[in-house]
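Novice: Listed next: structures, encoded as structure tokens.
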Structure P
């Protein structure tokens, strides 16, 4: 998932941070709050600052996560951001956080037919809890292979 937003950029660059940690920080901020993102010179950490709050997140090099071009996917479709957010929020509590069970550290997103209607389903488990959510599948998602996000 790639997102662009207007920003005042003092120094260009690229890095990666854990999305779930950044999301947890930003969602707790007041609407319209100014957020400053600053990476260390070596690029190993990012400081997220808003008001009197400051958080330090560990980073990985951008080269560890190459950008995938749209042409490399077998299925391309549009999905409303609110719908995707709902699928994630309804299943994320069941994602495993254990490093030894890395194969459970995500949400399985796939299409599934229910009563003759195609659904886009998200599923997550930590081995103890199981969560599932589904919405009507968007056009173009028919037959897509399952992916873990």
Structure Q
């Protein structure tokens, strides 16, 4: 009988989460969440906000949905997708999976604002949150990698 893998590893903003389902929690509310479906597919869920607090996109099970048409465009393949702001050409979110993310299951970058207005910028190599700079950290087997209060 086929068994669904319990373990997972993802890279977000130059940091690694291994068997850690909540990547970011804000005031005890998980806002970046990993879930594995019954068919074994690992997905990430989170919202993307601009500096005025407006939701500009949602990520659900590794798929990006823009909140308004015309402001953003998408670039992607079977194993990767990007949300691009048309006015600046800036990539606000990138998700790599399968062969594009190897040896991780997912490799995620995102530029979003938290509910308190702080910028959370997870680039391919590092993550910044205010004056905090993180690179190469490994979060393994914890409920939440980054808890912000």
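Novice: Quick check: 17 is what I get for relative contact order in percent (Cα under 8 Å, 6 or more apart), calculated from one of P, Q. Which structure matches?
Specialist: P
Novice: Assign the value 0, calculated as helix-only ellipticity at 222 nm (-39500 (n - 2.57) for each DSSP H run of 4 or more, over all residues; to 500), to the correct structure from P, Q. Intermediate results must be reported in sequence, preceding the final value.
Specialist: Working: P: -3500; Q: 0.
Considering all the candidates, the number was obtained from Q.
Novice: Tell me which of P, Q gives 17.1 when you compute mean count of other Cβ atoms within 10 Å over residues 29-36.
Specialist: Q
Novice: Continuing with the same structure: If P(r) over Cα pairs in 5 Å bins from 0, in percent comes out at 2, 9, 19, 25, 21, 14, 7, 2, 1, 0, 0 when worked out from the coordinates, which of P, Q was used?
Specialist: Clearly, the read-out refers to Q.
We did not get these values from a lab; they are worked out from the coordinates using the rules stated. Only a predicted model underlies this, so the values are computations on that prediction, with no experimental measurement involved. Cβ atoms are built from the backbone, for glycine too; each structure is taken alone.
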